[in-house]
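Next up, some structures in structure tokens.
Every number here is computed from the coordinates shown, using simple stated rules; none is lab data. These numbers were taken from a predicted model, which means no experiment stands behind them. Cβ atoms are built from the backbone, for glycine too; each structure is taken alone.
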Structure 1
Amino acid sequence: MPDPIRILIVDDHAIVREGLRLIFETVEDIEVVGEAADGAEGLALVDSLNPDVVLMDLRMPGMDGLTAIQHLHKDHPNLAVIILSTYNEDEMMLKGLKAGARGYLLKDTEREPLFNTIRAAARGETLLSPEIMGRVISQAGKVSQLKNSSEDISLTEREMEVLTGVSEGKTSKEIAYTLGITERTIKAHLTSIYQKLGVDSRAAAIAESAKRGWL
């Protein structure tokens with residue numbers, strides 16, 4: 001059996017951390033290796049515990065989650081960070097995804113979507129529910145403006161098909177099967193998409209594409 005996914009929970013509410021720990025104890029493939037009450041403590045524990053996935057609250061005293069995500073994305077670019085927050089933080093959610101988070105979960109998320117999002121993040125994928133995708137697109141339209149025409153970019157038809165698959169939460173393998181091409185080709189298209197958008201993750205690509213009105 002593969003090693004369990006190592007989780008670090010960063011949230012200033014002890015009851016939230018305890019509740020999540022109890023939930024994760026019900027599955028064999030996810031293990032909580034540490035807890036932190038703010039972003040700074042979370043950064044220190046990442047260095048010492050080397051988790052696979054970090055569940056990160058956004059609003060915390062001291063160093064907030066957004067600042068911590070930015071530090072983690074710079075210092076640990078391959079580390080999967082999932083935002084864990086409340087329903088009324090759409091602008092912070094968008095900023096977090098663009099900063100490098102691989103997913104976004106509400107604190108009242110059901111167990112299976114919680115597990116599936118963590119598993120996807122650990123694989124290097126991004127899994128956003130239709131509800132969250134709708135909020136990303138809506139918030140992008142509210143708070144962002146397109147760059148001027150001299151900076152406009154465009155994706156090829158195939159790249160748009162790949163991007164649409166990503167926005168639907170599909171893995172590279174699933175997108176490849178749907179389009180009838182290889183998984184390696186999907187990864188090449190993703191690299192091209194990232195370069196054009198100036199991003200380096202699926203979630204950031206979704207957020208930027210939503211801002212541009214492509215999704």
Structure 2
Amino acid sequence: MTNNPRLGKSLHVKGYQSLMPEAEWQKLHPAIKKRFSIGYQKPVSYCGVMSEVSASLPGLIFANVCRLIGTPLAPYRGKNVAMKVNVYPNPKLNGMTWDRFYFFNNRPISRISSTKSVQKDGSLAEMVGFGFGMNLKVSQQNGAIRFKSGHYFVKIFNLKIKIPSLLTPGVTKVTQTAIDQQRFEFKLEVNHPWFGQVFKQVGIFEKR
């Protein structure tokens with residue numbers, strides 16, 4: 001019998017509060033707590049503009065190679081890129097799926113999809129296609145919620161195989177900071193151990 005109190009909990013039931021120490025959860029901005037609480041199980045859409053969608057050359061290579069597993073990374077660069085994000089429950093993966101649509105100028109619409117999924121051991125992972133994913137640690141920083149990647153892996157049936165860090169895009173940090181009760185800033189940074197910063201995205205969104 002496990003002593004892990006998180007085991008078996010679902011994002012549909014407990015929200016993200018179950019993935020953080022209670023003291024840290026209470027430090028989050030009220031709008032962030034509301035967005036990531038139990039009510040988060042309902043489908044919702046956000047619209048906004050990415051003031052920056054940048055990628056180094058190694059980053060663009062990673063993004064285009066990753067098209068083979070479901071395009072989890074934006075394959076283009078841009079400024080002031082309009083976006084729409086649909087978030088909805090994914091019972092199959094025990095989590096919430098984020099569908100992101102980037103409207104780059106003079107480019108095809110880019111759809112990026114991933115699912116924040118609670119694993120059997122109670123931890124959180126970001127899953128993309130064909131069983132690929134990365135472990136996530138959830139924390140708060142100055143009232144903002146932050147997701148930081150641990151190791152990357154691929155799941156083959158019940159076997160989880162760790163991927164060497166040099167073969168991954170790098171350490172991913174995603175921060176959502178409340179601007180007011182409706183708007184928030186989204187910031188993504190990915191740093192590779194050899195290539196440095198390979199991705200950076202910054203934008204402001206609100207519920208629609």
#### Entry: With relative contact order in percent (Cα under 8 Å, 6 or more apart) derived as 21, matching label from 1, 2
2
### Query
If FRET efficiency 1/(1 + (r/R0)^6) of positions 26 and 114 (r between Cβ atoms, R0 = 25 Å, to 0.05) is computed to be 1.00, which of 1, 2 is the source?
1
### Among 1, 2, which structure scores highest (criterion: mean count of other Cβ atoms within 10 Å over residues 66-73)
1
#### Entry: Of the structures 1, 2, the one that -16000 was derived from, the read-out being helix-only ellipticity at 222 nm (-39500 (n - 2.57) for each DSSP H run of 4 or more, over all residues; to 500)
1
